[in-house]
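Please go over the structures that come below.
Every number in this text was worked out from the coordinates using simple rules, so none of it is lab data. Being a predicted model, the structure only gives us computed values, none of them experimental. Cβ atoms are built from the backbone, for glycine too; each structure is taken alone.
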Structure 1
Amino acid sequence: MAERPHLPPLTAHPVVSIVIPCRNEQGFIGRCLSSIEAADLDRDRTLVLICDGRSEDGTRDVVRSFTGRLPWMHLVDNPQRTTPHALNAGLRHAPFDVGIILGAHATIAKDHVTAALAALRGDPEAGCAGGVIQNAYEDDRSRRIGAAMAHPFGVGNAHFRTGKKRGHVDTVAFGAYRKEVFERVGWFDELLVRNQDDEFNYRVTKAGFAILLDPDIRSTYYVRASYRKLFRQYFQYGYWKVYVNRKHGTVTTGRQLVPAIWVAALVLGGMGTLVFGVLLSFWILGVLAYGMASLYSAFRASDRVGDVPGVWWSFVVLHMAYGLGYWKGIVDHLVLRRKTDPKYTASSR
């Protein structure tokens, strides 16, 4: 890791840009912008930049209902329609001291921005500060999916989801970044539909900046209510993680390998039992071990007994999706060196 860059003290009244990528988010963007409107922040020194990827569902009408009466909110066109293009367009829109990225499915606490700025001021090594995501659910299915996404068995040591650590981490969601970070490491990789924030945060830590997780920086994320969308989301995470590994010539985090190893053991082990019968007992033991561990974790993650089957199935879906996506990425990015499959360049946001 590079030596920690020397960061000057953050100015008392920093200019803040809040960048929100969105596309076809009519049901969520209004709630997101309302939370920002209600937040404690300096409206004379804050810009909210909603970078819309040519929405077709009325999202722009909702956004204009805010930008028409709030001069510090702006609609930015994103003809490329992907998240990293949106992030870069928003961050390049105007000079800033701190750039905060946010999701259209998210809302922020009233003190989110002030807490982020306080965290950056309190840690001279931190180039980025972020908090813990609190999941919100609109129905039983989304509650079960969210419980799996907030449990270590589902997502490993992704502390911004599990809330298990306060201090320096390898990545956060909805980070607040000092301008010095972008001056040193550049912008978001526009080839990445998924994992663009993880990849960017890897470059941030590689350059020597610390990433600070502070639970006082609070946000809420409205969870997808579909196992199909969950599968597609995590398949893309796995697929694009291989691109990130190839780009940097290393495995960026150990937790990313676990689902791929599990899928390989499940598939190859199952095929191996057809040739070597002695492997069958080991394969069955492996499946039973995963089943018991996932069922126990589902009980621990569930607030209601009736949620256990749905949480368990969510574990299975996200692990299988990530693992299969990772192996598809290995074939495409490492073995065949082919151009990216077009069906994986459309964000499932």
Structure 2
Amino acid sequence: MSLPDFQLLRPRTVAEATELLAKHAANAQIVAGGTDLIPSLRQRLFAPRFLIDLRAIVDLRGIRARDGGLDIGALTTLTTIERSPEIAQKYPVLHQAAKTVASPLLRNMGTIGGNICLDTRCLWYNQSLQWRQSCGFCIKKDGDLCHVAPGGSKCWAAFSGDTPPALLCLEAEIEIAGPQGTRRVPLSEFYTNVGDARMKLQNNELLTRVLLPVRTAGWSGVYRKLRIRGSIDYPLAGIAVVLKRSNRHVADARVAITAVNPAPLLVKGVARALAGREVNEEIALQVGELAARTAKPLTTSALTPEYRREMIRVFTKRAVLEAAAIDQSLPRAQPRGPSTVD
């Protein structure tokens, strides 16, 4: 599975990058770390005439304080985020999510912007050209049928990034640059929940920064991830939980899920279910039920949809209890293996 032919372009500024995108938009792909794109090129999921390599744009790297929160350049590696004391202290849920991505070598290359813009995945899509051709292709690439939901016209390929659910819980915004300048968008408005058109980013636009607000700084947070192997693998179900408490009672809370829908999603009703209450097993289970109802897994991965939905419920319950324990400065509970169901 060799790479297709392409011309590599290396802009040194955001302005130069957006100019190249505007010029070659229909025939170009952006590459940052390349950890997901390069395998996809080998599988002929993409065959761009131009690859726009962003790694020379120094302004898109690094973590900076801004308005009491943090400004993270889109090219900042996941290793940098994992090792940042500011993120570990102020936004622990993002720290936890970043350190679960893939492996140390891939985190050295992979970027926060790339993880946010990660392509959706499916057993019928992430295969070689020959394999997909033998199955008649799919609605996401070269075909007109979704093999996991053949009765409809929607692509259900699952979004499988680890950091976006944490960022959703933290009410992050993103900065997008294009021919008309820059705009800021809440991350919660960025995704479409459609597998073959996953995000609201035009082909002449570029994600440049992630903005973490001061409002959610210091909230206790937990990220839990289901995968077959203990490293390398994408999540097959993931859950992020953040809590803000006052006098042992919940003042505010967020829960977000990943890898069980075509987009990472905030779970509705969590703040209402927890507000003013002290966390216990019963309340944590109620939040787990809310998360499980939000999850819509289909046969897009090696594990069954039923198991993945059940583990969303279980992991949410555990994460809520753990986040509450952290907030009380109690010893952190050790998570049990994914094979055990509460």
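Could you tell me which structure in 1, 2 was used to calculate relative contact order in percent (Cα under 8 Å, 6 or more apart) as 20? Computed on structure 1. When helix-only ellipticity at 222 nm (-39500 (n - 2.57) for each DSSP H run of 4 or more, over all residues; to 500) is computed across structures 1, 2, the figure -14500 traces back to 1. One of 1, 2 was used to compute Rg and Dmax of the Cα atoms in Å, for residues 34-225 alone, and the result was 16.3, 45. Which label is that? Computing Rg and Dmax of the Cα atoms in Å, for residues 34-225 alone on every structure in 1, 2 gives 16.3, 45 only for 1. Computing Cα extents along the principal axes in Å gives 71, 45, 38 for which of 1, 2? Here the read-out was taken from 1.
Given 25.0 as the derived value for mean count of other Cβ atoms within 10 Å over residues 18-25, which of the supplied structures 1, 2 does it correspond to? Don't skip to the answer; put the middle values down first.
Details: 1: 25.0; 2: 17.4.
That value comes from structure 1.
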